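Any read-out appearing in this document is the output of simple, stated calculations on the displayed coordinates, not a laboratory observation. Here the structure is a predicted model, which is why all the values come from computation and not from measurement. Cβ atoms are built from the backbone, for glycine too; each structure is taken alone.
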Structure I
């Protein structure tokens with residue numbers, strides 16, 4: 001482990017890092033997520049990407065990189081850029097997990113690898129909404145308390161707590177949409193912190209991207225570093241995520257068609273919803289890989305035994321994202 005002193009906006013930052021020399025001309029950087037550290041990333045990737053030298057960094061406020069100043073996601077990226085400028089190192093790839101993915105998006109590098117990246121706001125459960133409301137009431141009463149704070153805010157100093165509050169709900173959709181360099185996206189199918197719907201959306205926003213889904217949660221990559229390496233280097237086929245609107249006409253209501261639709265969607269791993277329309281037809285929204293959607297449409301044309309399908313019409317839809325498949 002080493003420490004590099006960086007000056008940014010008249011403030012001093014001690015950046016803790018590990019350099020793994022693989023005697024390469026290329027460099028790959030690993031940025032951890034919120035509340036994590038460089039050791040976690042090193043554990044996952046130390047035996048991978050051997051064609052690159054590795055840099056594992058503790059972001060300011062985490063691990064062995066202290067911070068008592070309120071900084072933004074943009075500031076984090078500038079500090080990382082200054083860090084590598086001070087070393088006279090050019091960065092080829094930045095791998096960013098969660099919060100680290102947002103930072104990677106803003107840094108100077110040739111391409112990025114995103115692991116369950118943050119930056120796409122999702123609807124909050126009622127329990128969380130109530131906690132936010134109570135926290136605002138306490139703030140209006142000028143009562144300072146972290147009792148209602150997220151677990152991600154535990155053990156933070158006052159400055160880092162303020163950082164957390166300003167970055168946790170940032171919407172990076174426009175920044176993803178403007179990014180034009182190569183991006184490879186990896187996601188855990190059971191991720192609850194950054195749900196799979198966020199991965200779908202990011203994959204459609206990033207123009208030059210590949211998208212791979214793994215079994216596992218927000219930390220799916222911990223035991224799958226070598227598989228990620230292999231997917232990145234050797235397996236070019238990725239998911240081509242699309243969302244389509246489907247109208248099914250005929251005798252399709254009162255015959256179990258919606259249940260049939262959900263069963264097929266669940267079998268194929270498709271997200272979306274299905275409902276009856278007042279004109280007697282059935283409307284479905286389906287999101288998934290293009291090849292899987294083709295299989296889904298073929299099944300819808302067959303339908304359950306009691307259905308009589310007259311037509312199945314579909315069109316591409318944008319800016320709709322789903323966490324599961326629902327019967328409405």
Structure II
């Protein structure tokens with residue numbers, strides 16, 4: 001049995017997901033969820049949707065024809081930003097016996113408006129965002145995951161008190177800068193790795209974004225670090241900072257990588273207060289407008305989290321639940337529910 005897997009590469013996560021699916025299926029055929037992953041291609045998708053949609057339809061039609069005779073029994077789509085309803089209908093026509101599964105690792109507010117209409121054309125649809133699940137009865141809740149690199153890393157005596165690694169989108173840089181300034185003279189070692197997807201974006205923000213007017217190019221990297229490098233940094237850190245997009249409420253990938261790495265979490269996402277893994281000794285929710293990190297939290301020891309809870313957020317459990325093994329995944333989990341939403 002074979003699966004057609006459509007997803008953006010997204011910092012290498014698609015490769016890890018493909019590896020996990022290969023444990024379940026004889027063949028896994030993976031494709032990007034858009035015809036072009038270049039910066040200009042992404043701009044065209046957003047600014048010229050009519051032209052981009054025609055290109056995307058031809059792209060997905062070609063994918064369908066390439067796999068027509070490959071015994072496809074599952075079509076698994078993550079987000080599918082360029083996948084139109086018309087393209088989904090074509091795929092269903094070519095693969096009439098396949099189960100179509102959809103997973104959103106972004107919130108409706110941060111995706112094209114057409115995303116809502118796509119759900120009706122899938123047999124199973126899940127989302128990482130609890131607010132979207134609450135407001136759309138067609139969606140089932142499934143948080144994101146951490147890949148094995150993080151669970152396999154062994155924490156060492158920290159030489160980094162606080163670590164931030166992330167893309168410098170939206171207000172992230174502003175928040176990181178505020179925290180950095182608040183810790184000046186405190187003796188806290190705050191290690192920052194800020195990623196910018198392209199130099200074009202960097203220079204555009206230098207011109208048009210006031211929060212970037214004082215930044216230095218040397219403060220950024222323009223090539224994402226690997227999961228192995230990131231897990232190595234986390235192993236050296238006492239606590240790791242997570243800053244989610246304001247348009248989403250779901251736990252970020254970074255939140256769960258921190259959990260898998262057995263590190264302390266500092267986050268601007270208040271939803272974490274209702275998480276199954278929440279403990280004030282390990283998790284600190286801060287105000288993104290006025291971020292403050294008590295030194296006592298950084299200096300105090302972390303306590304262990306129930307192994308069943310940690311296992312629930314692994315990539316293996318994520319794949320099991322998406323492909324129908326819900327009882328198996330939740331059997332050992334103590335009272336796992338959707339996070340309690342915090343106003």
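Determine which structure produced the value 13.4 for mean count of other Cβ atoms within 10 Å over residues 219-226, calculated from the coordinates; the candidates are I, II.
Details: I: 17.4; II: 13.4.
Computing mean count of other Cβ atoms within 10 Å over residues 219-226 on every structure in I, II gives 13.4 only for II.
When you work out distance in nm of label points 7 Å out along Cα→Cβ at positions 163 and 243 for each of the structures I, II, which one comes out largest? If you can, show how the numbers build up before the last one.
Working: I: 3.3; II: 1.8.
Max of distance in nm of label points 7 Å out along Cα→Cβ at positions 163 and 243: I.
Of the structures labelled I, II, which one yields 4.6 when distance in nm of label points 7 Å out along Cα→Cβ at positions 27 and 179 is computed from its coordinates? Attributed to the structure labelled II. Hey, mean count of other Cβ atoms within 10 Å over residues 203-210 derived from one of I, II reads 11.9; which structure? Only one of I, II returns 11.9 for mean count of other Cβ atoms within 10 Å over residues 203-210, namely II. Taking volume of the Cα convex hull per residue in Å³ as the criterion, the top structure among I, II is I, with the largest value.
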